[in-house]
1. Using percent of Cα pairs over 26 Å apart, for residues 127-462 alone, single out the structure from P, Q with the greatest value.
2. With helix-only ellipticity at 222 nm (-39500 (n - 2.57) for each DSSP H run of 4 or more, over all residues; to 500) derived from the coordinates and found to be -15500, which of P, Q does the value describe?
3. If distance in nm of label points 7 Å out along Cα→Cβ at positions 479 and 655 comes out at 1.9 when worked out from the coordinates, which of P, Q was used?
4. Here mean count of other Cβ atoms within 10 Å over residues 239-246 has been calculated and equals 14.5, so which of P, Q was it run on?
5. So if we calculate relative contact order in percent (Cα under 8 Å, 6 or more apart) for every structure here (P, Q), which label has the highest result?
6. Given 0.00 as the derived value for FRET efficiency 1/(1 + (r/R0)^6) of positions 143 and 231 (r between Cβ atoms, R0 = 25 Å, to 0.05), which of the supplied structures P, Q does it correspond to?
7. Matching task: 14.0 is the computed value of mean count of other Cβ atoms within 10 Å over residues 135-142. Pick the structure from P, Q.
8. Using the calculated result 6.5 for mean projected area of the Cα convex hull in nm², for residues 351-430 alone, pick out the matching structure from P, Q.
Structure P
Amino acid sequence: MQERKKKVRIKTKTFVPLVFITAALITTYFFPRQGSFKYSFNEGRPWQYGLLTAPFDFPVYKPENQLKAEQDSILQFYEPYFVISGEVRKNALADFDADVNMKESLAGLSPDCKLYIRNRLNEVYETGIMRSEDFDRISRSRTRALRIRKGNVAESSGVDAFLTIRSAYGKVLGDPPPDIDSGVLRDADINEYIRENVLFDAATSEKAQNEFIQQVDISHGMVQRGQRIIDRGEIIDSQTYNILSSLKQSTEERSGGTAKNNWTLLGQFILILLMYASFYIYLLYFRPAEFGNRKHVIFMVLLVTFFVVLTGLTVSLELFSIYIIPYAIATILIRTFIDSRTALFASLVTIIMSSLMAPFPFEFVVIQISVVMVSIFMLKELSERSQLIRSSFFILLSYTVVYLGLELYQEGNVEEVNWVVLVYFLINFIFIMFSYSLVYLAERSFGFISGVSLVELSNINKPLLKELSEKAPGTFQHSLQVSNLAMAAAAKLGANASLIRTGALYHDIGKMVNPAFFTENQTPGMNPHAGLPFEESARIIINHVRDGLKIAQKNNVPRQIVDFIETHHGTSMPKYFYISWKNANPGKEVNEADFRYPGPNPFSKETAIMMMADAVEASSRSLPEYTEEALHRLVDKIIDAQLSEGYFRLTPLTFQDIQTVKDVFAEKLATIYHSRIAYPELKQPE
C-alpha cells in the first residue's frame with residue numbers, strides 16, 4: 001500500500017510541473033511579437049515617460065492616409081496591361097470554316113455572303129475585341145488608355161481603338177454590300193464566332209502597378225540620432241505622433257518586426273516562466289493540499305492562461321480594448337472554489353503577465369489590482385446568487401473610481417478624461433454579471449461545490465431531504481442535531497461549516513431503505529431485530545452506508561457530500577451486535593468483515609468532525625442524566641475510543657483541535673439537554 005502511494009505521489013510531482021511548463025509555452029506562443037519598442041502613446045495624450053531622443057537615424061514615414069492619397073493620385077495615370085490572343089482568332093475562324101457547309105444557318109448563304117462574313121470577322125479580330133467590363137473601366141479612367149504587350153514590349157493604345165462583343169457584332173452586320181441582305185446576315189448566328197481576344201494580363205498588370213506605386217516616397221524627412229523628440233508631460237500632437245510611430249516602425253524593423261526574433265522570444269519565455277514558477281512555488285509551500293489536487297491545479301492554471309492568452313490576442317489583433325476583458329472572473333472563480341489568498345496570488349500573476357502586453361502598463365496594473373482586492377473583499381463567502389450581482393456593481397464602481405482618480409492625478413483636468421473607457425468598464429460589468437453561470441459550469445466540469453450549491457442542497461424542502469423526513473423522521477431529527485453540533489465545532493476550527501452542515505443532513509439517507517431497524521425511528525415495544533441473527537442485524541445496519549451511496553448516485557449528489565456518507569462510520573463496527581455475538585458465541589472466531597463498515601476513514605477536518613458528531617449525538621440519547629459532568633464523560637469516552645482506533649490518522653487534526661471539538665460538543669449538548677422549569681399547577685378554590 002505504501003509503495004502504491006509513493007508511485008502516485010511521484011506521478012503528481014511530475015504532472016504538476018508539466019502543467020505549468022505547458023502553460024508557459026502556450027502563453028509565450030500567443031505573446032505579441034512587437035520588436036523591442038517599449039513605449040505606449042496616443043495622439044492628444046501627454047507623454048508619460050522621460051526625455052526621448054532618437055537612438056538612431058530613421059525616416060519619418062508619411063501617415064497612412066496621406067500615403068494612400070498620394071498612391072491613389074498617381075494610380076490615376078496607370079495603364080493596365082493586355083495581350084492580343086492569336087489563338088482566339090484562329091479557333092473562331094476555324095469554327096466558322098467548319099460550320100459554313102454543315103450548319104443550316106450558314107449552308108444556304110451565297111459564296112459572296114460567306115466570304116463577306118469571313119472578311120468582316122478578320123477585320124474585327126484585327127482591331128481587337130475586349131470584355132465590356134474592361135472597356136467600361138478603362139473608359140472611365142483618366143488616361144482612357146491601356147497597354148498591349150507583345151513579348152517584352154508594350155505599346156499604349158486608346159481604349160476607343162478596340163471593340164466589345166456588341167460593337168464587333170454591329171460592325172460585321174453594318175453597311176453590307178447591296179447584293180447581301182442584312183436580314184440574312186442576322187439569321188446566320190454570326191455572334192457565335194465573335195469572341196474576346198484582347199485579354200487582361202493580371203500578372204504583368206500587378207507587377208507594373210506595384211512598380212508604379214513605388215514611385216511615391218513613403219517618407220518625408222529624417223530624424224538624426226540624438227535629436228530631441230519629446231519630454232515628459234508634453235502633449236503628443238499629430239506631428240510628434242507621426243515621428244513616434246516612425247520610430248516604433250523602424251525599431252521593429254531593426255529587431256525583426258513581427259517575426260519571432262529568437263532573443264525576444266527567449267526573454268518573453270523567461271519572464272512568463274518566472275511568473276508561473278512563482279505560482280507553482282506558492283502552491284507547493286503554502287497550499288500543499290491544492291498542489292496535490294490535479295483538478296484544482298489544472299483549473300487555476302487554465303484560468304490564468306486563458307486570460308493572459310486572451311490579452312495577447314486582443315493586443316496583437318487589436319480586437320478591442322483590454323479593459324473589456326473581465327479579469328475579475330478569474331478572481332471570483334478561484335475565490336469561490338479555493339480560497340482568498342490563492343485567488344489573490346493567481347490574479348496578481350495574471351495581471352503582471354498581461355501588463356507586459358498592455359498599452360499603458362502602469363494604469364492597467366493599478367486598476368486591475370484594485371478591482372481584484374474589491375472582488376475578494378466582496379466574496380468573503382459565496383452563499384447567495386445576489387452576492388455575485390452585488391459584487392459586480394462594486395467592481396464596476398471600483399473600475400470607474402480608480403480610473404477617474406488616475407486620470408485626474410496624471411492630467412490635472414477633467415476635460416482630458418477619455419469617457420469611452422467607462423463604456424468598456426460597463427461591458428466588463430455585463431460579462432461579470434454572467435459569472436454565476438461559470439460557477440455552475442466549473443462545478444460540473446471539475447467536480448467543485450460552491451457555497452451557493454451547499455445552501456441549495458441544505459434546503460430541507462429538497463425532495464431527498466423531504467423524503468428522509470417522511471420515511472425516517474427520527475433519522476432526520478438526528479441529522480439536524482448532528483448538523484448543529486458539527487457546524488459549531490467547524491466554526492471553532494476554521495473548517496468549512498457550510499459543507500459540514502450539508503454533509504450532516506445527507507449522511508444517513510441510506511436509512512430510508514430500512515428505517516424501522518434504527519432505534520431513532522422505532523416506537524416503544526417495536527424491535528425488528530428480535531429473532532434475527534446478530535450477523536444479519538449487523539448487515540442491515542452496515543448496509544445503510546451502501547444504500548446511501550446508491551441513493552446519492554441516483555440523485556446526483558455531489559462527490560463532496562458523498563464523502564460524508566462514506567466516512568461517517570469509517571471502518572468502525574456496530575459494537576452492539578458485535579459484542580452480542582461474542583457473548584453468545586464464547587470461544588468462537590468471529591469474522592470481523594461481517595461486523596465492519598466499508599469505510600474509508602475520514603480524511604479531512606470536515607469528515608472527521610462529522611464522524612465525531614454523529615457518534616456523540618447518537619450516544620447522548622441513551623444517557624440517564626444530562627449533567628455537565630456526564631456529558632463531558634460521554635464525549636471524552638466516544639472520541640477517545642475513535643482516536644485510539646486510528647480513525648483520524650489521515651486527517652490534519654491535532655490533539656488540540658480534538659480537545660476543542662470535545663469542549664464544543666459538551667457545551668452544545670448541555671444547551672440542548674438543559675433542565676427546564678416545572679410549571680406550578682393552578683389551585684382550584686374550595
Structure Q
Amino acid sequence: MIYQSNSIQVDYIEDGIVEFKFDAKGSVNKFDQQTLQDCQAALNILHKDENLKGLIYTSGKGAFIVGADITEFLEVFKAPEEQLVGWIKQASDVFDCAEDLPVPTVAAINGYAVGGGCEWTLTADYRVADTTARIGLPETKLGLIPGFGGTVRLPRVIGADNAMEWISTGKDHKAADALKQGAIDAVVAPDKLRMAAIAMVKDAAAGLLDYKTKRQLKLDPIKLNATEQAMSFNVAMGMIAAKAGKHYPAPVLAVKTMQKQATMSRTEAVALENQHFCKLAKTDAATALIGIFLSDQVIKGKAKKAAKMSTKAVNKAAVIGAGIMGGGIAYQSASKGIPIVMKVINDNTLALGLNEVSKLLNKQLSRGRIDGPKMASVLNSITPSLSYDSVKDVDIVVEAVIENAKVKDIVLKETEQNVSDDTILTSNTSTISIDSLAKSLDKPERFCGMHFFNPVHLMPLVEVIRGEKTSDETIAAVVAYAAKMGKSPIVVGDCPGFFVNRVLFPYLAGFSMLVADGADFIAVDKIMTKQFGWPMGPAHLIDVVGIDTCYHCVDVMSEGYPTRMAKIENDPIALFYKNDRYGQKNGSGFYSHSVDKKGKPKQDIDPKAIEMLAAISADKQDFTADEIIARCMVPMINETIRCLEEGIIGSAAEADMGLIYGLGFPPFRGGVLRYVDTMGVANFVEMADKFAHLGEMYQVTDKTREMAAAGGSFYQV
C-alpha cells in the first residue's frame with residue numbers, strides 16, 4: 001500500500017499503474033479538510049515515485065465525490081478574508097498538485113461528481129464515466145463560485161460558452177450530455193468502468209494518447225482572440241445578470257472571473273479564483289444559501305429518521321375529495337410510485353380530479369419530462385372510486401374536502417368506519433384545529449394534519465400537524481410518506497393557522513395597516529419584491545390566495561389571537577370582500593386580473609381599487625423603503641419567534657425552511673431567523689421598538705430582548 005487513510009487508499013494494481021481510490025468511512029466521499037490533507041500527503045509520495053507510469057482515480061462509493069464538506073463552510077468563512085484566501089489556496093494547491101503528476105491520469109466517474117468532485121476529475125487528463133454518472137459545479141447555488149480550480153479548468157476543457165452555462169446555472173449533467181460537450185471522454189456500462197479507465201491510462205502511458213498536449217490546454221490561456229472573448233463573455237454577462245438579479249452576485253462574478261482568467265496562465269487564474277471565492281464567501285447571500293442547504297439537511301435527516309422509526313409502511317394511499325388539491329395529491333403520490341385511491345361522492349367531482357391529474361401529466365409530457373409509458377404508469381396507479389369499499393385496504397387516507405369543519409367531521413368519521421384498524425387518517429386542512437377534528441374519531445391517536453400547499457406538484461412543503469392525542473408512530477409514518485412523495489415535511493403543533501399560515505397572517509395584517517395608514521399598495525408591492533425579494537408583493541399575494549379566503553382567515557386568527565391579531569378598522573381585505581372582489585379567481589381585487597395571449601396570468605393596475613381604498617384610508621403618504629419593509633416583516637418575524645418559543649415549530653432550521661418552501665421567502669436571506677441573525681438580534685429589537693406603538697404584533701418577546709442583550713443568535717454558525 002502506497003498510502004492509506006480513513007478517506008483514500010492508494011496502491012499499485014498493475015505494473016506501473018496506480019489506483020487512487022476515494023473510499024471514506026461515511027456514506028459518501030467528500031472533501032473535508034482532513035481528506036484534502038490526506039490527498040496532499042499521497043500526492044507528495046506519488047510525485048517522487050520513479051516506478052509510476054499512470055494513475056486512475058476511482059470511488060468505493062455509489063457516487064464518485066459529492067463535493068466539499070459544506071458543514072465546515074460557515075465556521076471557516078468567519079475568518080478574515082486574508083486568512084480565508086490562504087485556506088482556499090492551500091486547498092486548490094492540492095488540485096494543482098494532482099494535475100501536475102508526471103504521468104497520465106484518468107478519472108473513473110460513477111454516480112455524482114459534483115462541486116469539488118467535478119473539479120477533481122478536471123485535474124485528470126482523461127475522464128471516463130459510467131452511464132449513471134452526473135457531473136456539474138453547483139457552487140453558485142450556495143452563493144459561491146468553484147474554489148478548487150473549476151473556473152479555470154472547465155472553460156479550457158469544454159469551451160468558455162459551455163462553462164459559463166454550467167457554472168452560472170449550477171446544474172448537473174448526465175453522462176451522455178457531458179460527453180457531447182467534451183467534459184468527459186468516454187461513457188461505458190458501470191461494470192466496465194474500472195477496466196476502461198485502466199485501458200485508457202495504459203494507452204496514454206504507451207504514447208497512443210497525447211495526454212501532454214491535452215493537459216497543456218488547461219495550463220495555458222484560453223485560445224480566443226480579443227474579439228471572440230468580448231462577444232462571448234459580454235453577451236453571457238448581460239443574460240446572466242438579468243436572470244440572476246442583484247440579490248445573487250455569484251453567477252455574475254463567476255462570468256467576470258472567467259473573463260479575466262481567459263488571458264492568464266493557470267497559476268494566475270487560480271489565484272484570481274481564490275480571491276473571488278473568498279469575496280463571495282463573506283457575503284450575506286452565501287451565508288444564507290449555505291444555511292438553507294444545511295437546514296434542508298436537517299429536514300431530510302428527520303424524515304429519514306422517521307422512516308426508520310415508522311412501524312407503518314405506506315404502500316397504498318387514498319385521498320378523499322378530488323378538487324385541485326385532491327387531484328394534485330393523487331398525482332404526486334402516483335408519480336412517486338405510491339398507488340392511490342381517489343374517492344369522491346359523485347361523477348362530476350371525480351371528473352374534476354382526473355382532469356387535474358391529466359392536465360399535470362400532459363404538461364410534463366409536452367415538456368419532455370416524462371414519456372408515454374411513465375404517463376400510463378401514473379394514471380394506472382390512481383384508482384377513481386365512488387365507494388368506501390375501495391379504501392378498506394389502504395395504509396393512509398388524506399381527507400381533502402372543502403375547508404368546513406362540519407363537512408370534514410362527517411367525512412373523517414365515515415372514513416374511519418370504512419378502513420382497517422391500523423389505517424392512518426390525515427386532514428389536508430389549512431386552518432381547522434386538528435384537536436377539534438379528532439373529537440369525532442374513535443382513534444385520535446392515528447390522526448393528524450397533513451397540510452399540502454397549492455399547487456401541490458410545485459410546492460415542496462408539507463406541514464404534518466401533531467394533535468394532542470396523535471401518537472409518535474402516526475407522525476413518523478406520515479412524515480415518511482410525505483418524504484416518499486418527494487416533499488419536505490416539517491412537524492408542527494396544533495394552533496390556529498398552524499405554523500406557516502399563523503406566521504403569514506401578521507405579515508398580511510401589517511400590510512393592511514400600512515395601506516389603511518395611507519401607503520400606496522403598488523409601491524409596497526414593488527419594494528417587497530424588488531428590494532426585499534419576495535416572489536410577489538403582499539397585495540398580489542392576497543389576490544392570488546383569494547380575498548375571500550383571506551377574509552375567512554381573519555376570523556380564525558382574530559379568534560385565536562384576540563389581543564395580537566384583532567380585526568382592524570378600515571381593513572382593505574374586508575372592503576374588497578364585501579364588494580365581491582375576490583382577487584385572481586374572479587378577476588378583481590387589489591389588481592384586475594386576466595390572461596395574456598399565451599394563457600399566462602396577467603395583472604394590471606385597477607383605478608377602481610385605488611378609488612375604493614382612498615375612501616377608507618388615511619391621506620396618501622410616502623413611506624420609506626425601510627419603513628415599508630419593517631412594517632410588513634416585523635410582525636412575521638415576531639410570530640415566527642413566538643412559534644419557536646412555544647414549541648409549535650421544533651427548530652430555527654425547520655422554521656426557516658417552512659417559510660422558504662411554503663411561502664417562497666427570499667432564499668438569499670436564508671429564512672426569517674437567519675435574516676434576523678444576519679442583521680443582528682439587537683438591531684432587530686431596535687427596529688421593532690420603533691413600531692411597538694402600533695400594537696402587540698410589533699412588540700418583541702421578552703426572550704428576544706434577553707437574547708439581544710446577551711448577544712445571542714438563533715443559529716450557532
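Values quoted throughout were computed directly from the atomic coordinates according to the rules given, and no laboratory measurement underlies them. As the structure is a computational prediction, the values presented were derived from the model and not from experiment. Cβ atoms are built from the backbone, for glycine too; each structure is taken alone.
1. Sorting by percent of Cα pairs over 26 Å apart, for residues 127-462 alone in descending order puts P first.
2. Q
3. Q
4. Value 14.5 for mean count of other Cβ atoms within 10 Å over residues 239-246 corresponds to Q out of P, Q.
5. P
6. Working: P: 0.00; Q: 0.30.
Derived from P, not from the others.
7. Numbers: P: 14.0; Q: 24.9.
Label of the originating structure: P.
8. Q
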